[in-house]
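Structures incoming, each one as structure tokens.
A short reminder: the numbers here are calculations on the coordinates, not readings from a lab. Please read these numbers as outputs of a predicted model, since none were measured by experiment. Cβ atoms are built from the backbone, for glycine too; each structure is taken alone.
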Structure I
Amino acid sequence: MDGDQPRLRPVSPVRTDGFVVYVANLKSYHKTAEIAANPKVELCYLDATHDQVRITGVAEIVTDRNLLQEIWDTNPLLRQYLGTIDNPLLVVYCITPTSVRFMREWALEYHQIPLT
């Protein structure tokens, strides 16, 4: 929220496990405070044919050092911009889905995707 105005925020997915999405962020970004205040988030993906996938979920900060190291080791962009995994600005969120929906372009109807 920006006052009483909801805002979309760009994110940087750095790993996926099924519909679980890991997102890198900087602690100094406004969205970090927004997620701390309300960890409910939604991601929307659009492919080249305009089909959509929406993942509604809850964001949690990843603290598992081994998982953070795996993410760090496989993301040259993180290493280029942040220099070290111990950069105090780095925060990685794990977004655990509560709902996944799919819609074909112009179908105007979402289909619920089972999570299990």
Structure II
Amino acid sequence: MKIPKSIQERRRSVRILSELPFLIGHGEYDFQTKTVNLSSHGAMCELDVDIPLMTRIKISLKLPKKELRLKGVVVRRERNELTDKTLIAIFFSDVKPEDQTRLDSFIRDKITP
């Protein structure tokens, strides 16, 4: 019998713990928050409100030298019992190539000693 890969092993990219300014916008949604963690393909953040799964959103992510404008999809959400807020996981669905390069470089710099 095969043992399924853990969630960590199935991830396409490394996640870093990082609190970066993060703006989420979609129709009636417009929230400022900070990332909890970040990868080349997505981010997790904590909000006071719940955003439905599969909601398409516009994102502004502020890196130290550049603000990235991305599009994403809410792929997971769960309640943080400690803070009574909602953690949402966002998959970056539309990233300009030059912004992807900046994001990859930022993450690489954080994990390389």
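Here distance in nm of label points 7 Å out along Cα→Cβ at positions 15 and 87 was derived from just one of the structures I, II, and that gives 0.7; the source is II. Given a computed value of 22 for relative contact order in percent (Cα under 8 Å, 6 or more apart), which structure among I, II does it belong to? The read-out was computed on structure II.
From I, II, which structure was volume of the Cα convex hull per residue in Å³ = 128 calculated on? Going label by label, the one that fits is I.
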